[in-house]
Structure 1
Amino acid sequence: MKKIITVITASLLVLCLTATAVLAGGYQLNLLGQRQIAMGHTGVGMPLDIATISMNPGGLAIIDHNAILLGSSATFINTHYRAQAPSSYVAKTDSPMRTPFSIYASYVTPVENLRAGIGIYTPYGNALRWEEGWKYRFLMQEISLTAIFVQPTLSYRIGDRIGIGAGFIFAYGAVNVQRDLPVDAQDGVTPMVELDGTTTAIGFNVGVHGKITDQFSFGASYRSQIDMEVSGGDADFTVPVSLSGTFPAGNRFDAALPLPAVLSFGLGFRATENLRLNADANLTFWSAYEDLSFEFEQNPETLNSVGLRNFNDRWIFRIGGEFDATERLQLRLGSYYDPSPVDEGYITPETPDVDRFGITGGFGYAFTPRTDINATILLILSSPREQTEQDAIDAGTFGTVPVGEFVTRAWIPGISISHRF
């Protein structure tokens, strides 16, 4: 019995770590603006539209009209798992579609050169569900995450070539995670645990945009680290009566974790009157994830845990272009490379993180001089990534992470509509 409790406690730690890690990053898709997505999600150095509120607040000062922009994407993400040879076992996810969204509005204030705006967007969000009865269901079966940022912003133009901006971020997050427990079912009850919690936090987003020449522009932005604290989250256990003392129903937990800061740089180039090119680089400070601790209201002696994450800072490199095919039609292409911040030995079934390569495309069409739509498609590819027993032993996570190979594929269509007035 003591050994079973130890295994359950260890896998509970993995569940908690992953629930919060996904809230912090996991599939950080950066679906902040459809026009930007179609160009490899570039735009830090060239404010394409008012979605610059989230990407680079300094770019808002360059936009000389009031506007509203509404957009949404649909995420279709699939991960496949293959056990190490000689086993032929395979499993895959059966994840529901999610629809992260973005809403932006801008206003040219009566104060000369001062612009105001607000962005409501979902930089993090995921739904992951493994097939029933899969091998590591005791580590995780299903997770649902929602994260929403609300960012009021002010931006000021200095002369004709420089814009600076800053925004206050109010962040809301909600997470629900479910998994089976490795104990014998009794009285027709499948032992399982469900973690459910919400939290809020604050941060900021600042940026600068400048024109070097009429053809070249640059930008830099910094979105602060946001410390999220889950206080009084629900930890509900469905277990046989014999284990109800160890895993009491209606338990609650507290946890604290950072959403890492992101530093971005961008260059824009107007190659011709009809062709615009962008290149961006984003540094995500994933090393903020050194460790995570969890404190439970009931039975803390058994359930309280501290676990190492040891994430690494990573650069993402992006390129994209936009071509005016006609006066009303714009065509766009882009790509990016997003290396995983997770070392071998720390890969979990909730964040089976792999190096990702994104290919993007889309178009924009102006119905009127003031109203247009933008449609995008994002394809995410990855090479298979293996985690061995030795990786887990070296990391000190053996028994709490899966051993085998993961590969992830995703396609994400999106659409937005904007109106200028």
Structure 2
Amino acid sequence: MLALARNAVILSFEGPDPYSMVGGLGTRVTEMSAALAGIGIATTVIFVGDPALPPFEKPRENLELRRWCQWISAYHPANVYDGEHDKVADYTASVPSFVAETIVTQAAMNRERVLVIAEDWQTAPALIALDALLRGSDLRERAILTWNANNTYGFETIDWRALEKAAQITTVSRYMKFELAARGVESLVMPNGIPERLLEGANKKLVRAALKKFVNRRPLFVKVARFEPDKRWMQAIDALADLVKIYPEATLVMRGGREEYGDAVLQRAAERELYVENLTVASHDPEVVLDAIASAPGSIVNVRSFVPEEALHVLYHVAEAALANSGREPFGLVGLEVMAVGGVAVTGSTGEDYTEPYTNAIVCDTANPRELAANLELLIKDHDLALAIAAAGETTAKRYVWSHVLQILEHKLESVLPADDRTASSRAEPAERANLRLVR
């Protein structure tokens, strides 16, 4: 990245372990770190990992995983956010010295720099402490510190003035940029990315089989999200109930979380006289999972077990639409994933900067079930429009692969670097500059 960095450190609570992968942040960290490592950047991810796994792991060249707070996680086995405040305190107390003494000091000895990307509120105190530590050690010029906002969770805990002084603040969408601006904080927008492997599409053999299996379950819809009001589950349930009156075989395959709000969602389905089949599949084999879903009765198949990525992508592809109709969405990674595998995404209209209504996605502006039902009926009736939206969505997804997103990050950080840093970069020999660039 210019003379930006040959080394990168990602500070995050979520990460690649199932224990640590609660939402989209875990996916973001996992895929971004892999992309950085893939272009030759020595990348270290410091995250709150599974307490039963090794504290250090090197899963591939240029990528190190450092599992933090494991001694606390052993007492809090539910997930990364179990015992969250104790973990924040431990992370803040121990991560800055590790990064400064182990990573930045070594980079300085090699006349290199380190790009630090910290994610969400839990890492903000650690980043502020790291800035102070590096300044005290006369190493601050060897690190580029950034802090990224994926959501507004925990904003009330952050010392914004201290964070602005310590790091360049980024965020994932224009919606989130305005959320920060409301708190008097300026930020650079750096979108989320998807791995290039998604552009290969859903497994063709499984798609062909699924089209036959679901032939009598049409129209077919899929919704995968945590059970939270912001995800507009009630809109989806009510819209399905309206469609079932016209299309009796209409089916919603849904996968929620363990949140209590799920009970309210199922209660609404009962009130709307929709039969729900609760499905648990012991196998992780995509074909077995898809067979079980297709064979399950009911207008709603509520999958309560793990759905492998390969099976999920097939569902996205063969369904009339995947419902990512959130009322408040900082970015909307699911919608982009649906586009990448050739499905039709139905999104909300907050942080989904990549959507164009009726061109590459269906966009719901309100929580009105009628709006969603009418748009879904449009897709059912106008097959050509549905195909055109899916094709345009695939084209859009290509612009959001991580290699391109990292180029965006590179250019945006270059634009705000201090003048001395830009001048130093321009004086480097052309071959040296080529070797130093983050994306090549």
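From which structure (1, 2) was helix-only ellipticity at 222 nm (-39500 (n - 2.57) for each DSSP H run of 4 or more, over all residues; to 500) calculated, if the value obtained is -3000? Walk me through the numbers on the way to the answer.
Values: 1: -3000; 2: -12500.
The value was obtained from structure 1.
Relative contact order in percent (Cα under 8 Å, 6 or more apart) was computed and gave 19; which structure, 1, 2, did it come from?
Numbers: 1: 19; 2: 15.
So the calculation was done on 1.
Given a computed value of 0.30 for FRET efficiency 1/(1 + (r/R0)^6) of positions 136 and 256 (r between Cβ atoms, R0 = 41 Å, to 0.05), which structure among 1, 2 does it belong to?
Details: 1: 0.95; 2: 0.30.
Among 1, 2, the structure yielding 0.30 for FRET efficiency 1/(1 + (r/R0)^6) of positions 136 and 256 (r between Cβ atoms, R0 = 41 Å, to 0.05) is 2.
Quick check for you: by volume of the Cα convex hull per residue in Å³, for residues 128-327 alone, which of 1, 2 is greatest? Please list the in-between numbers first.
Values: 1: 173; 2: 165.
Answer by largest value of volume of the Cα convex hull per residue in Å³, for residues 128-327 alone: 1.
Taken together, the values in this text are just the output of simple stated rules run on the coordinates, not laboratory data. Just so you know, these numbers come straight off a predicted model, no measurement behind them. Cβ atoms are built from the backbone, for glycine too; each structure is taken alone.
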